[in-house]
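In what follows, structures are represented as structure tokens.
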Structure I
Amino acid sequence: MASRLADDRACLSAFIAFHAAEVLAGVKPGNLVTIHDKVHPCGRNLLRLWRRYGTGLLKNSPLAAEELRHGTGSVLIYLYRPDLLETLLCSGRVRNFLRRAGYAPFGNSRDALDLLSRRFEQEDFPHEIGIFLGYPLKDVAGFMGWAAIPFSSPGPWKIYGRPDRSLELAACHRACRRRMAQELENGNDPCRCLMESRLGWEPLPQPWAASA
């Protein structure tokens, strides 16, 4: 698909829209995306395009971006929807969880992201990132060993306890990706796909608060 996109901005927009499809659709607060400093077969370097156009492309999008780690030849970016992240962090259960993880006190999502960024500077991969990715709370707690919940399924993330709700959420994420891929393959403007939540998916109610 990239070879068919003559415009650099369209190429970067298509990449972001696909990798943040479930975030744009409102069923996930954020995704982690790694952009590498390398030339692809189409002749483009996505990291250079991100540096040049990223801020401008997201300006009119529901998405925001936080660069969490700069490696040798790559950058790790948290692509998120501020409205969904703020709703997530208003959950008492989520705030209590993050407080236990050392995120106290924080007033709003900006404070929490600043703390998360510092964690990425201090640790290889802080496990509480699962909260910011909208994984069910029981799965994050089980993975971190904070709850005596049995492992039940590998899934796209490690699932603990009853798997039904988590697997339903994962299936919804995959469906959003498929729908976005189809939108792009059908020739829809990637910049438009990035600016609008056009996928028609109803958000699942507070998946991060799913109980065991």
Structure II
Amino acid sequence: MRKKVLIIEDERDLEKIVEDTLIDEGFDVFKAFDGERGIDGFFLYNPDLVLLDINLPKKNGWEVCKEIRKESNTPIIMMTARDTEIDELKGLSIGADDYVTKPFSLKVLTIKVKKALKIDSNNSYKFEGLSFDFKNGELIIDNEKIELTRREIQFLEYIIKNKDRIFSREILLNEVWGFDFDGNDRVVDTLVKRVRKKLGNYNNMLRTIRGMGYLFDENKN
């Protein structure tokens, strides 16, 4: 499942360079050119990470960061021409995860994005007797290969790669079934039940958070 990055940046030339770089790295990229549209875009696209400029029209980056943090723990990397320690500390204190100063290296930015999203060269997930290969969708439970449907593979890949984050039915529908799916959101509950059964002794890792959604958590208790 491709990760989504929202770039909130009013310098169009810089935004285009960063957008092209991230697309080449395999990300889906969305963009906004002022703070108000940035906030709207965040709730519309549900990105996995936000690249956020500070000096924005309508609402500055500090305000945007604060509004996002009221609702979400999605990683935020601040991008700014300001290079004072005070500005960096302010960004981190209101919830930003990292900070890059313009002009910045695109390689450094890419590394920071991947680090924030916990993306590495590994193509698989392993925990005790459970292993899941993201490349071929192969699930192994205690040395036994478990057959999965295409939808189950997509769901497991998404929720494992985003472990420790809670996802509502609506978000899972958008991410796994797609925005054009017009069925009932209860299909998510049905899929979760099937996947739990296939996880066997590890079924408790796929948790239900009452009133909020679902979470993949390595703490099985």
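Readers should treat all values here as calculations from the given coordinates under stated rules, not as data from a laboratory. Quick caveat: nothing in here was measured; it's all calculated off a predicted structure. Cβ atoms are built from the backbone, for glycine too; each structure is taken alone.
Among candidates I, II, the computation of semi-axes √(5λ) of the Cα gyration tensor in Å that gave 34, 18, 16 used structure II.
Out of I, II, which structure matches 5.4 when mean projected area of the Cα convex hull in nm², for residues 16-103 alone is calculated?
Details: I: 6.8; II: 5.4.
Computing mean projected area of the Cα convex hull in nm², for residues 16-103 alone on every structure in I, II gives 5.4 only for II.
Consider the structures I, II: one of them gives 15.1 for mean count of other Cβ atoms within 10 Å over residues 32-39 as calculated from the coordinates. Say which.
Values: I: 15.1; II: 20.8.
The correct label is I.
Determine which structure produced the value -11500 for helix-only ellipticity at 222 nm (-39500 (n - 2.57) for each DSSP H run of 4 or more, over all residues; to 500), calculated from the coordinates; the candidates are I, II. Of the options listed, only II reproduces it. Source structure of the calculated read-out (mean count of other Cβ atoms within 10 Å over residues 8-15, 21.8) within I, II: I.
Looking at relative contact order in percent (Cα under 8 Å, 6 or more apart) for structures I, II, the greatest value goes to I.
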